[in-house]
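Read the figures in this text as sums done on the coordinates, not as results from a lab. The model shown is predicted, which means the values in this text are computed figures rather than measured ones. Cβ atoms are built from the backbone, for glycine too; each structure is taken alone.
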Structure I
Amino acid sequence: MMKIPFSKYESSREAHGNVSDALDGDDVAQVQKLQEEFIEYVGSSYALATSHGTSALHLAMLALDLKRGDKVVCSVNAHPSVPEVVRHFDAEPVFIDIEEITYNMNIEKLEEYLQENKSKKLKAVILTHLGGVCVDLDRVYEMGKTYGVKIVEDASDALGATYKGQKIGATGADIVCFNFSPHLKKNICNGGMLVSDDDEIMERAKLLANHAIVRDEDALEYIYDVVDIGNDYSLSELNAAYIRSQILQQDENIARQREIAQMYSNALDGVEHVTIPDMSNEENPFSLYIIKIDKNRDSFAVELKKEGVGTGLHYIPLHLLTYYKAKYTLRVNDFPVALRAYQQVLSLPIYASMSDADVEIVINAIKKIAKTRV
C-alpha cells in the first residue's frame, strides 16, 4: 500500500454539508450556485459548468464551430484529451515543441508557425498551462488578434493560478476550460467549467450544452424544439455540491502547495542525479512539482514505488503515441525538446493535505535512491 500516493482528493465539512443538502432535496440549485461562485472567484463574465474537463474542451470546439479540415495548434506535451477533441470534428491538431524549463508550448515556435501558415482553416490555439504555469499570455493574445485565431486555454492544472495578478479565466482568452478532476490527479467526482467573456461564444455554448433544445417560456414545459446538433454536457447537482467547497479552499490549497514545493526544493537542491524545478516564478501554484532524473527515470520511479511513494508523468509527448504517430507520420525526433524532457521528468506528490512528515518521507526516499545511481 502506498504511504504517499501521487494524488489524494481533498474533502471538507462544507463538501459534506453541500452534498447532504442536495441529497435531502434542501438545495438543488448547486450547479447554478457553482457557476455564480466561479464567476466571482476567477473574475470572468460567464461560466458554464460541464460534466468533465474534457467535456468543456469539446464544447469549446463546438462553440467555435470547428469543422472538418480545420486546424488547431496545441503543445506536443499535453494530455491526449487536447488533440482528441479536435479529431472528433475530423479537424487536424498541429503540434508545437515545448520550452526547456516550463515544459509549456514554445511561443516563439508558435509564432513562427502562425507566420508561415496563414489560412482560413487555422481556427484556434489550445494552450495547456502545465502545473498551472503560464506562458507570456499577453503576447499570445496579441498573436490571436494578428493571425485571426481563437485562443483557448486548457486550465486543468490552473484553478486559482494567476498571471500578472489576475486569475486564469479572466486574463483575455476567448475560452478557458477547467477540470475539477485533472489528469493523473483524480478527484472523487468529475466536473469541468467553460469560461468566457464573449457573449456570442457563451450563448452558443449554452445552447449546444443541452442538445440545442430551445423552449418558449410561455408554452407548456414539455414543448420544445431543436435548432442545431448539440450534446449533453451537464454537470450533476451532486458533483456541483462537492466542487463548490473545492473552490472555497483553492487559494488556501495553493498556499500549502507552495510551502511543500519550497520544502522539496530546499532539501533536493544539489542531490546528485536530481534537478529541481525553477523556483523563480512567484505565481507558480505548484499544482505539479516536476523534477528531472538524469538517467533511468523509470527505474527511479519503480524504486520510489517500492518505498511507498507514488509518482506521475506529465506527459508522454503526443507524437510518440500510436494513433498520432501513424495518422500524421510523425518521427521520434520531430520534437526534440519534448523528447528530452519526457525521458527525464517525474512528478512528485503535492497536495494540500500532505503533512510535513509526508513530505519528509518523499524527500528521504529520493535521497536514498539517488545514492544508488551510478
Structure II
Amino acid sequence: MVTAAEDAAMAHAIELASRGLGTTSPNPVVGCVILDANGEVVGEGFHAYAGGPHAEVRALAEAGERARGGTAVVTMEPCDHVGRTGPCTQALIRAGIARVVFGVHDPNPVAAGGAETLRSHGIDVEGGVRAAEVQAGNLAWLTATRRAAAGDPRPFVIWKFASTLDGRSAALDGTSQWISSPDARLDVQDLRGSVDAIIVGVGTVLADDPHLTYRTDAGALANRQPLRVIIDTHNRTPPDARVRDGAARTWVATGAELGFDRDGRVDLWALGKALYERGCRRVLLEGGPTLAGAFLREGLVDEVIGYVAPKLLGAGKPALSTAGIVTIAEAVDLEIIDVRRVGPDLRITALPKGR
C-alpha cells in the first residue's frame, strides 16, 4: 500500500519523465523522486539522454546521505544490467534505500528483473503504482520494446495531419498554406521535438520542398534534430532539396535498399525494422494522404493526431487517401484520448482500437 507522499511523488516522477521525450531513445523516459525516511522529498531526477545518468542515479546524487533508509519512487522498474551505464539496482542498494515504488515493469528482457534483485537484498518493493499514467507517458517506448521482444522490432508511429472541418488537406487548386493556425503550427514543433524521426514521402518533397526540422518558439533551429526520413521508391529526391542540407540527418529510404511491397513501393515493414535498428522508438508520419493511407493499410499507425481547422472547402485533396478500406465494416475504429483547443483549431489525439 502506497502512502500519500509516495503517490504524490509518483505523480511528480511522471512529469519529470516527460522532460526526456525525444532525447532518450533507444532508452525509455524515466523519472525518479527520492523520499527520506520521514517521507520528505530530498532528491529528484529524470533520464535526459541516452548514455547519460539514469533517473535514479541523478535523484540519488541530489539526495546524498539523506537517501539512506528512504524510498525511491520511479516510473519504471529499475534496470538490472550493465549497458552504457551501470545497473540502477546496484546504485539503489549502495545508497541504502529501504523501499522502491515503481510504475511499470521493464519489458526489455535485457534490463528486466530489477524488482527481484532489490527484494533479494532486503529492499521492500511495490510495483504498479499509477501504472496507467506511467504507461501513457511512455507509450511509444513500451509499445516498441514489447513488440521487439515478441520478434517484431519497429517504432511507434504517430500520424499527424491538418485538415479543414470537412476533412480537406488542400483546396481544389492545390493550395494548403495555411489550413491550420500559427498556434497549431507551433504545437507541431513541440511534437517534432518529442520524436526520433519525421517521415514524409518523396511526393511531399517534390511539391513543397519542406525543411522537416524542429524549431524553437523563437523560430531558431533546436540543438537536437530528429532524423529526416524520405520514403522515395525510385530515388527522385533532388540533390538541392532542403532536406539534403546539413541542418539535420537525412535518410532517403529507397526500394533498392529496403525492397518493395506488393504495389512496387518501398516495403514499409522493412522501413520500420530499419528505423528500430537506428534507435528510433517514436516517429512522426507527416506525409500526404497517399503515404498515410499506405501506413494505415499495413496496420502501422499507432496514434493519430489531427489538427482540425474551423474552415470548409467542399472540394480538394482529402487528409487520407486509399487505405484498403472498401466497406464501413472495415473502418478503423479510434479511441479518442484527448481533445484540446490550440488557438482556433482543435487538436484531437486518438489510438486505433485493438492495437
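Out of I, II, which one gives -12000 for helix-only ellipticity at 222 nm (-39500 (n - 2.57) for each DSSP H run of 4 or more, over all residues; to 500) as computed from the coordinates? Computed on structure I.
Given -0.48, -0.66 as the derived value for log10 I(q)/I(0) by the Debye sum over Cα atoms at q = 0.12, 0.14 Å⁻¹, for residues 31-190 alone, which of the supplied structures I, II does it correspond to?
Matching structure: I.
When FRET efficiency 1/(1 + (r/R0)^6) of positions 247 and 279 (r between Cβ atoms, R0 = 25 Å, to 0.05) is calculated for each of I, II, the greatest value falls to II.
Relative contact order in percent (Cα under 8 Å, 6 or more apart) computed as 23: which structure among I, II? That value comes from structure I. Set I, II, criterion distance in nm of label points 7 Å out along Cα→Cβ at positions 199 and 287: the highest-scoring structure is I. Source structure of the calculated read-out (semi-axes √(5λ) of the Cα gyration tensor in Å, 35, 27, 17) within I, II: I. Among the shown structures I, II, from which was the value 7.9 of mean count of other Cβ atoms within 10 Å over residues 215-222 calculated? The correct label is I.
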